[in-house]
1. In terms of Cα Rg over 2.2 N^0.38 Å, which of structures P, Q is highest?
2. When you work out distance in nm of label points 7 Å out along Cα→Cβ at positions 20 and 52 for each of the structures P, Q, which one comes out largest?
3. So Cα extents along the principal axes in Å, for residues 84-163 alone, computed for just one structure, reads 39, 21, 15; which one of P, Q is that?
4. If relative contact order in percent (Cα under 8 Å, 6 or more apart) comes out at 16 when worked out from the coordinates, which of P, Q was used?
5. Which structure, out of P, Q, was helix-only ellipticity at 222 nm (-39500 (n - 2.57) for each DSSP H run of 4 or more, over all residues; to 500) derived from, given a value of -18500?
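Readers should treat all values here as calculations from the given coordinates under stated rules, not as data from a laboratory. Nothing here was measured: the structure is a model prediction, and the numbers come from that model. Cβ atoms are built from the backbone, for glycine too; each structure is taken alone.
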Structure P
Amino acid sequence: MNGLSVSPFIAELPKVELHVHIEGTLIPALRWKLAHRNNITLPYATFEDLKASYAVALNHRPEINHQPGIPTFLEAYFAGCEVLRTEADFYDLAMAYLRRCAEMNVRYTEPFFDIQAHTRRGVPGPAVLNGYLRAQHDALEQFGVNSRWIMCFLRDEPVDQGLAAYREARPWAAGAVEGAY
């Protein structure tokens, strides 16, 4: 966890998590593993250097509370996305997150995912969706963690690209709930 002690009472309470961007849950160990699996050279000489890079400025605007050499949250977020290339990568990311949910007694979660952050890098949409939704199924079966996924759109992309992403993802949507997977 994060080094904070949690009372047994709080630890045992069932929980829900209603706002998490799945790509933002990529921990250094998994990022390192995926980079090696996909033959991606990271800008870090060692795993320790990669871990140190996770000290980010939480504000996404560099001019506010930004320290030179420390990435903003969004810079770190999109840099982490670079190692996500295959269905297996998206599955591993989601399973790692959902496993941590189970460890914290989170019974239900609604992760957000940004398909455009991946398709604009040449990753096929089905690789993203199949990986996440296979993890959704497996985590419910293995950990008892239920999830419904919420598709996001990148605000720096044109509306027509958002519509194209929506149309591509629509066949994976869960029932009549628009935007939920």
Structure Q
Amino acid sequence: MAFDPPRRPQESKQRLLLLLIFEKLGRMSDMQLLQFLFDNDLMNYFEMMFTLNDLCDQGLLVSAQRFDQTFYQLTDAGRETLSMFENRLPVSQRELIDSLLPLWQERIQREQVFMSDYHQTKRGEYELHLRVMEQDMEMMHVTLSLPSEEIAKTMKENWPEKAQQLYAGLFESLGEKKQ
């Protein structure tokens, strides 16, 4: 699809900025993108959602649901559009994105391999789902029933950092032969 002209010049920069971020960081969830934009004071939530929907409508990004999250990815048309107009983004923004890549690539990768979500059950408890993923294939899925949202939230937040150690320990422990 064609790159529809934006209604305001700022919209054009926002579109290009998101295309650049997806080009550099790859597939990510709307929440990962929001955290990246918010932490670096690049765009607010409403601008992000408007721009994401616009880019999807134009075929420059595609979205897909995975568990409780929506993930977005750059299309070939999005790459082509970015290559034609990337120089319209301020050099300072392009340099900022490049400087943030190492930290954010690792973080996004870890969050996509070690996924978690929780919800309240009809009984009032909280069900926490902890997953280990490998290329969209679920390698492990553990469900915990917890008494409070605070505990579920803490465990959800700790999962990406602790998952590899726990997964390796589980594998080692279960893989031992009885003597």
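1. Values: P: 1.07; Q: 1.23.
Top value of Cα Rg over 2.2 N^0.38 Å, among P, Q, belongs to structure Q.
2. Numbers: P: 2.9; Q: 2.0.
Of structures P, Q, the maximum of distance in nm of label points 7 Å out along Cα→Cβ at positions 20 and 52 occurs in P.
3. The correct label is P.
4. Working: P: 23; Q: 16.
The read-out comes from structure Q.
5. Values: P: -13000; Q: -18500.
The read-out was computed on structure Q.
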